[in-house]
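**Q** What follows is a group of structures, each given as C-alpha cells.
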Structure 1
Amino acid sequence: MPVAIVTGASRGLGLALTRALSQRGWTLAVDARDGAALSAASTGLDGVRALAGDVADEDHRRALVEAAGGPIDLLVNNASVLGPSPQPALADYPLAELRHVYEVNAIAPLALIQLALPSLTAGAAILDVTSDAAVEAYEGWGGYGSSKAALEQLTAILAAERPDLRVYSVDPGDMRTRMHQEAFPGEDISDRPPPEDSVPGLLALIEGELPSGRYRAADLAEAGLRS
C-alpha cells in the first residue's frame, strides 16, 4: 500500500484529503495541533495513524516521519496558520506574530521535507498547499500571503533541484473552513464551497503524472471532468 504524510488533518482540506486517501487504501501518518479533534476526525479511518503536535516543533516532525515508516510516496504540507484575526495591515503587524506565521507556513514545511527526503520513493509527490494570496496583493493579507509566497518559491526551487520527484504548489481555492471564517470575521462565508470540492484536484496531482509546478485545484478538477 502507498504511504503518505498529511499535516493539518483534523479538519478542512487536510481531513477531506485524508478521508479520500484512506478510502483508496493508503497508509497515512497525519497530524494536527488539537489532539482531541484529530482523534475524533481519524476514528474509523483505515490505515491512519494520528499524532497530535505542532509542525513547527522539530521533535514532532521527526515523530511524524517515523510514524509513516517508509518508503514514503506522498508528503502533503497542508498545516498552516492565518495569523492575527482580523488581519492587520503590514504597518501594524506584530513582528513576533509574523515570525510565527513564517515558521509554520514556510519553514516547517521545508524542515519536514528535509526529514522525509531520505525515505521518499523515486517519483514521490510533495504537495505544498498554498493560496491565491501568495500571488495576489490583497489588502490585509500581508502576513499570510507573503508566507505562502515564500513557500511557493521554496517549492519551485526544490522542484528544480530534485527532478526525480514531483513537487507541487497547489492553490485549493476558496473553501468553507474555519480558517477562512477567521480571515473574514463576522462575515457569512456559506457561499464558499466545502473543502471536499478541492480534493479531486489534489488527487489529480497525486495519482497523475503532471510535471512539477504550480496548479489550481479547480483547474485540475475541470480538466478531469473534460477528459
Structure 2
Amino acid sequence: MNGLRTYDDPCGIARALDRVGERWALLVVRELLLGPRRFTDLRAGLPAASPNVLSQRLRELEDSGILQRRALGPPGAATVYELTPWGRDLEPVILALARWGSRATPIPRGDLSPSALVIALQTTFDPDPADLRGRIALVLDGEPFCVDLSRKKLAAVRGPCERPGAAITADSRSLRAVTFGGQDLHRVRREGSLQIEGDESLAARFLASFKRPAPATG
C-alpha cells in the first residue's frame, strides 16, 4: 500500500476502505466518474480541498490502480486524470452511496459541482410517464454533458452530444433549483439563467422527472 494507512483486515470492505476511505478520495472518484479531468477541473469541482491534499489523494488513487494519468496531444497539450477499468467498477457503489446519502439531513448550503449535480440527476430520475426517451445536450457552468434517457434510466457522460433532441444550458444552481427546489421553469427561463433549444416538450418533461428523496428516519 506504499505507506498508506491500512485496517490490516482481510474483509473486502476494509480492503476497499484502505484504498478509497481517506477524506476526498471518493469525491475525486465522483468527479472522474463521467469522464477525464485536469487538475484545475478537479480543483474547481472540489474547492474545499487544498491543492496539496488533492495532489496527495490523486497519487494515492493512482498507486492503488484506481485512476491513471494521460497526456493529451496537441493543440491543447495537458495531463488529465481518468478512472481505470477497476476504478470505473466503483460506479454502482458511488450511485448507491449517493442515493443513501441524499436522505441525510440537514442538507448543507453549499453548491453542487456540475459532476455532482449530474450524478444527483442519475440517482433521482423518476419519469412520469415511464416511457420518457431521448437525448439531452446539457451544459452546466459551461461544461458539456450528454444525457440519454431510456426506460426509466438516465445515462450521462461528459462531452458534447450528437443529434440531441433538446439542449439545456444553465448554471448548476439554477438547474438544481428547477429539478429539486420547486422553482418554476418559466420564471427561471425568463430570468435568463436557463435556456432551452430544440424539443421544448422533451426538455420540460426531463426537468420534471426528478424527485427529492424523503428524509431518513431513525
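Throughout, read-outs are computed from the coordinates displayed, never taken from laboratory work. Values in this document were obtained by computation on a predicted structure and should not be read as measured data.
**Q** Looking just at Cα Rg over 2.2 N^0.38 Å, for residues 92-131 alone, which of the labels 1, 2 belongs to the structure with the highest value?
**A** Going through 1, 2 one by one, Cα Rg over 2.2 N^0.38 Å, for residues 92-131 alone is largest in 1.
**Q** If log10 I(q)/I(0) by the Debye sum over Cα atoms at q = 0.10, 0.15 Å⁻¹ is calculated from each of 1, 2, which structure is the one that comes out at -0.49, -1.06?
**A** That value comes from structure 2.
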